[in-house]
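Enquirer: Following are the structures in question.
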Structure I
Amino acid sequence: MSKLKRRPVILGILIHSISNEAILKGNIVPKLGVKVYDEGLNHVGYVSNVFGPVSSHFVAVKFTTDKQYLQGSKFYVME
C-alpha cells in the first residue's frame, strides 16, 4: 500500500494584512479551517472565511505566526 502524496496548490495572493489576519485574492475555493502554508511551505495559519462571488472571491486567513508578509506573497494549501 502506497501513501498518498500531497502537493501544494496556490490558495491565493496576499492583497492586505493587519496584525495576525490577511485577505487573499483567491485562486481556489478552500474549506474553512484548512491549513495555510507560505512560499517556503511553512504552516502559517488557517482559512477563517471565504467571501465574494465564486468567480472572483477572497479568502481570509488567520495567522498562527508573527511573521510579516509582503503584498503579492503567495499562499498555499495541500491537496
Structure II
Amino acid sequence: MRNRNSIEEKNLRKILKEKRLELNMTQRDLGELLNTPHTFVNKYEVGERYLTFTEVINICKSLQIDVHSLLDDVMKSSSK
C-alpha cells in the first residue's frame, strides 16, 4: 500500500509545487494546461491524492521539468 506521507511522496509534491510557483503559475493555470480542474492540482499538492506515473509525466511537461531530473531530485532529497 502506498503511503501519501512517505518522504518520497512529500518531496515529489514539494518539488512540483515549487516549480509551479517558480513559473508564477496558479493551480488554476496548471489545471488548464493539464485539462483538469484546479482542484486536481490542489489535492495532489496537499497530499489528498496520489499521482500516477502518467500524471507525473504530464505535469512535468506542463512545468517544463525533465522527468529524469525530477526523479533524481526526489531520490536525492529523500536520502537526506
Structure III
Amino acid sequence: MTVGVFTAAKAGDRLEQISVKRDGTRLTRVIELLSAPSLSSPAAYRIVRNDAHPHRVGKTASIRRADIERKYRAA
C-alpha cells in the first residue's frame, strides 16, 4: 500500500496512524490486519503499537474499510 492510494488490504498488512500533539510529540499506532476487509464486512485487527495507550497492545478489534482508508497508511 502507498500513502494516499488505497489498494486491496489483505491479512498480515501493517498499517500506521500518526497524530501530533500540541507540543510536537508524535504518537504512533500500528495495527496488523488479521482478515481482509470487504465492502460489507469489517476487518479484524490486532494492535501492535500504541504510544497513546500502551496497555491496548495485543488487543483485537474490527475496523471498517472506509476507516482504514481515511485514518491509516502503510507501515
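Enquirer: Rg and Dmax of the Cα atoms in Å was computed and gave 12.3, 40; which structure, I, II, III, did it come from?
Expert: It was calculated from structure III.
Enquirer: Here's another thing I want to ask about it. Quick one: log10 I(q)/I(0) by the Debye sum over Cα atoms at q = 0.16, 0.20, 0.24, 0.27 Å⁻¹, for residues 10-49 alone came out at -0.33, -0.52, -0.74, -0.91 when computed from one of I, II, III, so which one is it?
Expert: Details: I: -0.36, -0.58, -0.86, -1.11; II: -0.33, -0.52, -0.74, -0.91; III: -0.48, -0.63, -0.75, -0.84.
Among I, II, III, the structure yielding -0.33, -0.52, -0.74, -0.91 for log10 I(q)/I(0) by the Debye sum over Cα atoms at q = 0.16, 0.20, 0.24, 0.27 Å⁻¹, for residues 10-49 alone is II.
Enquirer: To which of I, II, III does the computed value -2500 (helix-only ellipticity at 222 nm (-39500 (n - 2.57) for each DSSP H run of 4 or more, over all residues; to 500)) belong? Show your work: numbers first, answer last.
Expert: Numbers: I: 0; II: -21000; III: -2500.
This value belongs to structure III.
Just so you know, all these numbers are worked out from the coordinates, no wet-lab data involved. Keep in mind the model is a prediction, meaning the values are calculated, not measured.
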